[in-house]
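Enquirer: Structures incoming, each one as structure tokens.
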Structure P
Amino acid sequence: MDSYFIVDGGGTRTRGWVVSPSGAILEYAEAGPSNVVRLGADGLRTALAELLTACGGARGCTRIVLGLAGVGRERERDLAEGVAREVWPTADSHVVTDAHLAYAGAFYKGERGILLIIGTGSIAYYQNPHGHEFFRAGGWGPLLGDEGSGAWIGREALRHCLWEGEREELSPFHAAVLDQLDVAATSDIITKVYREDFGPTRWAELAPLVFHFADGQPEVGAILERAALRIDGSG
């Protein structure tokens, strides 16, 4: 019996489902990040190897769909397709963006709408109901965009702590951030970011702290307000 292996890979985690022709989920597993822009082919191979270890049936699947972050450009898509052919040399494999995969799932009945994805990064997606081409807004990555995303919120949390450090303030939120980073002083944040490869995926791990302290500390809540304004384009 032919089966499908569907992969949804992003900047924080990669998920995989073995699915029967009738649509039943036979196996499911999670692995680490697989964004090929940040991690390259080796990062994608590592994530897929973790999924295959957990989903034994995935090796025998005849149809593979990889919905991956960072493959909106031809170079990265070709790279991911090459890895897919290495892993499944005889299968019918297709590589699309994670946004394309999510759009197909959200509007599987044929409707059309705008899909807004806010995870480690952020992107909006729309499919022309007549020509069927896709249009996107955002998805530029953490250095150039990803406004309102988990990485953006985490970066703003770090900046907030640095500003508090300059004013020699130490709020409960500030203390919680230092504790999660496992550093003793505010100045250690700079070392963490620039010398220890503490990048966007790790920034996003700070976002839950922002939500936790938002009600009790207005200046922390303001981070989420700015995130919302950035997402809708008004801020």
Structure Q
Amino acid sequence: MTLNKILVSQPKPASDKSPYFDIARKYGVEIDFKQFIQVEALSAKEFRAQRVDILDHTAIVFTSRHAIDHFFALCAELRVQVPETMKYFCVSETISLYIQKYVQYRKRKVFFGTNGKMDTLLPLMVKHKTEKYFVPLSSVHNDEIADMLNAANLQHTEAIMYRTVSRIFEPGEIEGYDMMIFFSPSGIVSLKENLPNFAQGNTKIACFGPSTAAAIKEAGLRLDLEAPTAEAPSMTMALEQYLAKTNK
């Protein structure tokens, strides 16, 4: 089956240099970008209900730019003055640099991992065993971070500071595509909420990551393309390989 229209459940790339645009030109396909989920802040009242005092902590762990934005926004709403002595531990350098939006960047108080995952950040945190870590989280999360910090005997508190909710689409807005590509289990939840009677038929479903693949199968849908693999470490590489076979 030749693919003509593909829906990517992410924001449209800011740069024309995205591999998606190269793929669209090379294989003559139309690729649309639509976010299936959106992030909302918790209210100050909702955060207070968790009975967590941010100022009881000496270091913050950031796993995303969303976490940074909502942490500082809630601090402002709660009138919490983050002390200059606060340290920041980020899963990547890109996320650590984003902190400059809110505080003066100082290398002595900002630490970051190398691959965007906790496994390279944890050794740095262990070197600062006396810190009391605060971890802002989304309403959609697992216990992986808490389990890792517990195993390392680090003092820590997790609290939800923002929520992930489904985006509501207009009737017909996400129908008529030959392939839909998802990057999180939340995207599958959004699909089912928007199209409760969705019949997959010939529509191909692709995804990135094992948790998204599991969510697709649990939803009773057919998974046609999965990344990463040894041959295709990125979603765009997997997509191009698939189109090379279907759109000759």
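All of the numbers you see were taken from the coordinates with simple rules; none came from a lab. Because the structure is a prediction, the values reported are computed rather than measured. Cβ atoms are built from the backbone, for glycine too; each structure is taken alone.
Enquirer: Tell me which structure, out of P, Q, gives 22 once relative contact order in percent (Cα under 8 Å, 6 or more apart) is calculated.
Expert: The read-out comes from structure Q.
Enquirer: Taking distance in nm of label points 7 Å out along Cα→Cβ at positions 106 and 122 for each of P, Q, which is largest?
Expert: Answer by largest value of distance in nm of label points 7 Å out along Cα→Cβ at positions 106 and 122: Q.
Enquirer: Upon calculation of Cα extents along the principal axes in Å from the atomic coordinates, which of the structures P, Q produces 64, 40, 32?
Expert: So the calculation was done on P.
Enquirer: When distance in nm of label points 7 Å out along Cα→Cβ at positions 90 and 218 is compared over structures P, Q, which one is greatest?
Expert: Sorting by distance in nm of label points 7 Å out along Cα→Cβ at positions 90 and 218 in descending order puts P first.
Enquirer: Tell me which of P, Q gives -13500 when you compute helix-only ellipticity at 222 nm (-39500 (n - 2.57) for each DSSP H run of 4 or more, over all residues; to 500).
Expert: P
Enquirer: Distance in nm of label points 7 Å out along Cα→Cβ at positions 18 and 202 was computed and gave 2.7; which structure, P, Q, did it come from?
Expert: The structure behind it is Q.
Enquirer: Also, quick follow-up: Match the computed value 13.9 of mean count of other Cβ atoms within 10 Å over residues 138-145 to one of the structures P, Q, and report its label.
Expert: This figure was derived from Q.
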